[in-house]
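Values quoted throughout were computed directly from the atomic coordinates according to the rules given, and no laboratory measurement underlies them. These figures come from a predicted structure and were not determined experimentally. Cβ atoms are built from the backbone, for glycine too; each structure is taken alone.
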Structure 1
Amino acid sequence: MSELGFRTSGRVRHRRGRGCIAVLLAFVVLGGALGFVAIKGRTFLTEAFTVPDYSGTGEGEIVVQVEKGASSRDIAATLEEKDVVKSAEAFTRAARKDSRALSIQPGYYRLRAQMAASSALSLILDPNSRILERVTVPEGRRMTQAVKIMSEKTNIPESEFMAVLKDPASLGLPSYAKGKPEGMLFPATYDVDPGTTAATLLQDMTARYRDVADDIGLENGAADLGQSPLEVVTVASLVEAEARRPEDFPKVARVIYNRLAEGQQLQLDSTVHYAINRYTRVSTTAAERANKSPYNTYVHAGLPPGPINAPGERALQAALHPAPGQWMYFVTVNPDTGATKFARTYAEHEAYVGEFQQWCRAHSDRC
């Protein structure tokens, strides 16, 4: 008998034991089901968060262009399209882990086919992977000389440069250039890649000029001098042609402004060289100095109509900030060293001209 007065039997106890076994079996089945779900869940999550990617460093060579302003996702899409990486997302994830990816420059790169995303990123960050040449246009070159230099270095025909220059509106010239590129193609070193054209290179040169002009405050500085911006660039081109030593640039500019203020002709051989398109000698003949070109400052008073070459920043700064002084003349007495002497009086100037003539007698092939 139980405490409540019910009769107990062995059969009742046997049924309770079978119930325990059933519960145990249920737990085993439930545990197995949960394990199966866990394994499947882990597989699902792995597949969900793993993106397709190649392994290794790839093979062959594929040239890829990174467009100006392209984001990491834009670059990734291009790499997937070219089969450099297996998926754009793999490259994007690799780029997120490397801050250098933010500094990828526009241009053309030599990569390989079917690369691991991390390898593709490393290669595109390697400067040696970029297909790049450079062309340097020195200061003081006139436009036709600059075109010749660029054509030789880039293998772009001169005719293509000249065709672009005939459409100056396409270059982005400042308004004061009056549609004439001379003096506005800034002398510097420029990157050249397979996508460079005559138009893009000339546009880069004009853009560089505008940047430098803005940086040095050319327009406001010209107004302070009582000159137009074009006049200042023209003075700078004369300084670039005449001065050799850095310390002489502001002094040559001062002589030019002093002579203009006094209404005296500039009488610069560099303007005659420009007019006759000859640069092989440092002096000029009487016949050459009689040339009627508007650029000839022996014949015409004042400044020439525009720049005679492309002045660099140093010459532009000198034209904006001429040295204080009352010099009216200068002579480069030794073209080899660039030694230049400045004079206030004509008699003093004549003595310096004698020094130059002495140099010429020793270098008759250059005078």
Structure 2
Amino acid sequence: MTFKELGVSENIIKGLNEMGIHTPTKIQEAAIPVLTEGTVDFVGQAQTGTGKTAAFGLPLLAQIDPAKKQVQALILSPTRELGQQIAKQLFKFTKYSDKVFTEAVYGGEKIDIQIARLNRPTQIVVATPGRLIDLMNRKAVDISAIKTLVLDEADEMLSMGFKKDLTTILEATKSPERKVWLFSATIPQDLNEIINKYVDKNARRVNIDKNDAVNTGIMHQFVSEDDNKKLDTLAYFLKSMGKQRGIIFTKTKAAARTLAGQLNAKNHEVGLLEGDMLQKDRDKVMRAFKNKSLRLLVSTDVAARGIDVANLAFVVHYQLPEQTDYYTHRSGRTARAGKTGISLALVNQYELKKLRQLERELGIKFTQIR
């Protein structure tokens, strides 16, 4: 399939080509024709890094009336970084077409600045749930008449504790014409509850099946090692990767801080991302990582949410995550856009059982190295 066959306009395709996007992904093929009709609710299940922003973004842009200056669509995202990225993508998609005004609002920036921006003509709002609630309480944004509500990475929003905020927002946008487009890597029980209550029972559902969802470009590897030897094994692996870039994951903030310090002591320059950091410090680390002046990141699962950095050669699981879908989110940071990458797990004897469980649940095979 081509974007033209999916009904995408020539001017938008011109913008896509300039971004190096030429061939639709599976979720885009499945979603774009359905959403372009704009008459149904939609639930799309596909992994991180499969092109969901274009899957909902292109049909959304086609439905916006540039002549009307009020908010016509709302996109909810779990993190500031993902929200900024979505807004930037929408801007790039429309380089050669009618101007659509998008505003991204999120925590970590002064709310007065965002209120001033929202006073300008705004047709699409991209928001993190908490900041949107703050703006609604201040009567700074009116979402009561929106036609489309997009929930992106819905499972991540719930795992970050936004369930109450989501239901408040869904209740506030219950106009008869409103459509809900929900995208998620997984559909846990509490997300099912939201779908059953707020999404039309005749919604179109698309599930990019497991064989397609688990990125075949990722090489899943593991080293079985005592905990006291993990650091040396990691240092050896990082040296073997030369100047290639990657993220190292831990389960806890304390472990992330400790590991970052240990790696810096071994002359590996690493950036640290963890939940207690100030936003300005987080932004500084992410800028350095995105512009490639920083090669390595140590991060917790929560802190890494919303990160989308191209051309990562590897991810390392210094500690395996508790949940299967966290492994999918972690490993999905590498091997994007048709490239290959390594997902390396450093496991002790106890964690070997968890590794076998991941193999069964995800239909993947880990190769032991060393």
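A few remarks follow.
- Value 12, calculated as relative contact order in percent (Cα under 8 Å, 6 or more apart), assigned to which of 1, 2: 1
- Comparison of 1, 2 by mean count of other Cβ atoms within 10 Å over residues 115-122 - largest value held by: 1
- At a computed 38.6, 149 (Rg and Dmax of the Cα atoms in Å), which of 1, 2: 1
- Comparison of 1, 2 by distance in nm of label points 7 Å out along Cα→Cβ at positions 75 and 339 - largest value held by: 1
- Answer label among 1, 2 for the case where helix-only ellipticity at 222 nm (-39500 (n - 2.57) for each DSSP H run of 4 or more, over all residues; to 500), calculated from the coordinates, equals -12000: 2
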